[in-house]
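The numbers here are math on the coordinates, done by the rules we state, and not lab data. Keep in mind that what you see is a predicted model, and the values were worked out from it rather than measured. Cβ atoms are built from the backbone, for glycine too; each structure is taken alone.
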Structure 1
Amino acid sequence: MRELFPQLGHNAVRAGPGSAMSKNIVVVGFGPGISTAVAEKFGAEGFSVALVGRTVERLAAGVAALKAKGIAAVACPADAADPSAIRTAIAKARDVLGPITVIHWNAYGRGAGDVMSTDPAAVREVFDVAVVGLLAAVQEALADMKASTAGGVLVTNGAFGEISPQIDAYATSSKVMGLALANAAKHKLVGLLSQRLKDDGVYVGEVMVAGLVKGTGSGTGQTIEASVIANKFWELYQGRGEIRARVS
């Protein structure tokens, strides 16, 4: 991870075909649920959208669905755990759409369920997604976001990252200890990036999701509509004051 920090803030802006006044969002970790809702919300507000994920077919379907709604969109396949691939994907988005205004980081890793029995490499992999990939994305888009009057980094997080004995007990019994570690690190990174980038005019915000998002998995109990989360991201981004919100 050390090699990522010295580069922060030193990427040159590369001109794309988009207008200097265009607004473009890169959604990393695209799939059903939150990322789809965020893409649709920001698209409806005038943003062009780049979708980043590992599954080419899913990205193609997402682009087609956005275009059917009149939203300009492009697919940029990449693994969120690979910083080089993430940089390449964001560069592609810039080349096609123009300068990047917003990064939405929706990617996460599920590995290392029980940290006492898993290969330590699996723990490193969840941090590659939660921290290393996110840093690479911000660095690659930073010059664009600084040049914009509306630059932003929006991070989806989960309640397993909260620091409390109750959450720790639940994460342990649910065998998602690696995810809990990664979410906690990501939560801290949001605060650090907010402090680091506020003087550059780049907003950093996080929505902590405490519950199951409707249509994204199995489980019992009350579910959360993805559109509610997307609207909360938009509210934070527009307000550019509070950096965290919790949705349950």
Structure 2
Amino acid sequence: MQIIIPEFSRSPYALIVMLSVAIGYAAAIFRMRKSGVNKQTIFYTSLLSFVCTMAGSFMLAFKITSEGIGIGFSGLGAAVGMVAGVMISGIIIRDKPDIVMTSFVVSAPLMYGLAKIGCFLAGCCHGKEYYGPFAVVYSNEHAGSYFPIQLVDMVIFILLHVFALLITNKMKNKVRAIYIILGVTIPIRFALEYTRYYHDGSLIASGQVTVLIAGVLALLMIFIWKKVLKISYN
């Protein structure tokens, strides 16, 4: 059984990515409102984190090639940018910062998982050459038969979103829950790199180094945010 993806006259990638971000932000806003976060806090935090999310994503995806300048959307850059925006907002506003940060961290896997629908349809970030069950076949500029890593990404990260919801709802210590979420997400994202077309077969390829750097940056920002705000639980 193969999955045949037709060539679109206009790629749905950008639209799906933006819808994914919108859904993720809506989920974060709903959680903050439910937890009693001030409306102004929600507005300014969402605005700042959105700007940082887009900036982080485009900066990491920005490339200069022989064919010109390439601009895409990097999930890793977006995640780091989002955490940076929420961290800055929390330090400035200090209105239930643990709830605000948790709301965005929980929503991040949902955004990434849904955005992979766009990658799946467009053919970017495709897997290695593969002809077995559920192979994805493209006839566009990515023509070929590949492992359906985008679908695997989508399923795994939506499940991570559910996991994040469960532990943050159950645990009083939201900061510890955030560390657990990142501690689970980073190794999974690292392992998934082995199946992508650009992985060169080495033990740790450049894409995995990028994952580790992004993960360390996110953890460092959470640590600084916690220390500055002196968040603690009994």
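Some points to look at:
- A value of 18.3, 58 for Rg and Dmax of the Cα atoms in Å, calculated from one of 1, 2, originates in structure 2.
- Origin of the value 14.0, where Kirkwood radius over Cα pairs in Å, for residues 114-169 alone was derived from one of 1, 2: 1
- Identity of the structure behind 1.2 (criterion: distance in nm of label points 7 Å out along Cα→Cβ at positions 130 and 178, calculated), options 1, 2: 1
- Among 1, 2, structure where helix-only ellipticity at 222 nm (-39500 (n - 2.57) for each DSSP H run of 4 or more, over all residues; to 500) as derived comes to -13500: 1
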